[in-house]
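In what follows, structures are represented as structure tokens.
None of the figures in this text is laboratory data; all of them are computed from the coordinates on show. Values in this document were obtained by computation on a predicted structure and should not be read as measured data. Cβ atoms are built from the backbone, for glycine too; each structure is taken alone.
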Structure I
Amino acid sequence: MSRHPLPPFTEDAARQKVRLAEDGWNSRDPAKVALAYTPDSTWRNRAEFPQGREEIEAFLTRKWAKELDYRLIKELWAFDGNRIAVRFAYEYHDDSGTWFRAYGNENWEFDDEGYMAVRHASINEHPIREEDRKFRWSSGRRPDDHPGLSDFGF
């Protein structure tokens, strides 16, 4: 079973793939999100290196248990063949109520069936005040009319 769009990516297909990834992560459903990756997918996420869907699902379960009210925006940076580069930002609060905004870049490589085989993420974050939050939609998919990263100057 394929996960469209498939490589080699056009600009429209790459943008669609990025939005699908954003929508998946905003669902905060680790089992669903893990299915977008190959069974042997390799990751680098900060100092963690999950391998395979089971470890990816466990990683995401831990992540979203501590990153509460998580909201993510991804934006296409570049693409070529079966590779896509994105930049992203997300906001969340911890269990003490402290809000954070994280910024980062991801490099993705897909197999022929459209599953992500490799994901390298570099991420930095800092605390923000609640009133400085920008990502204020209801839980789930970002509305189509909500500003993107470039609109915020991120």
Structure II
Amino acid sequence: MNKAIAYYRVSTDRQGKSGLGLEAQNATVQQFAIFKQWEIVGEFTEIESGKKNNRPQLQEALKQCLKQKAILVIAKLDRLGRNVAFISSLMESKVEFVAVDNPHANRLMLHLLAAFAEHEREQIRTRTKEAQKAAKKRGVILGVTFSDILP
């Protein structure tokens, strides 16, 4: 039986607190592991932008993969990262990984998917900046929550 290390990531504290994205990733990875008859010997969860390459939980997951000769399993490639160079460097490392949404992806496909994920990250950034700009024009004060203004 192959060993697997699961890695789950969401980008914001709000997503982490709701747990919905993490639960969905967990369910996807668990079902895949059952289907493949893999034993999940570790799980790591991170609340951090996929843009950042320095993620402590991911680093620990990768160490455990090497130590236990396990495969890193992620629900979707963009949960691992939205950076072509980062995904490419991981492909060159000694850690085998699989994205459940494309489990048969070869090296070329992984590079293409990583490029699309990076492009989507840039699109998200652009849409967010445009939405913030429009909100400011309407008089919305950005960065303030109800807990900031209520006693």
Across I, II, distance in nm of label points 7 Å out along Cα→Cβ at positions 114 and 138 reaches its greatest value in structure II
Tell me which structure, out of I, II, gives -8000 once helix-only ellipticity at 222 nm (-39500 (n - 2.57) for each DSSP H run of 4 or more, over all residues; to 500) is calculated.
I
Suppose FRET efficiency 1/(1 + (r/R0)^6) of positions 82 and 98 (r between Cβ atoms, R0 = 25 Å, to 0.05) works out to 0.05; of I, II, which structure was it derived from?
I
P(r) over Cα pairs in 10 Å bins from 0, in percent from the coordinates reads 10, 35, 32, 13, 8, 1; which among I, II
II
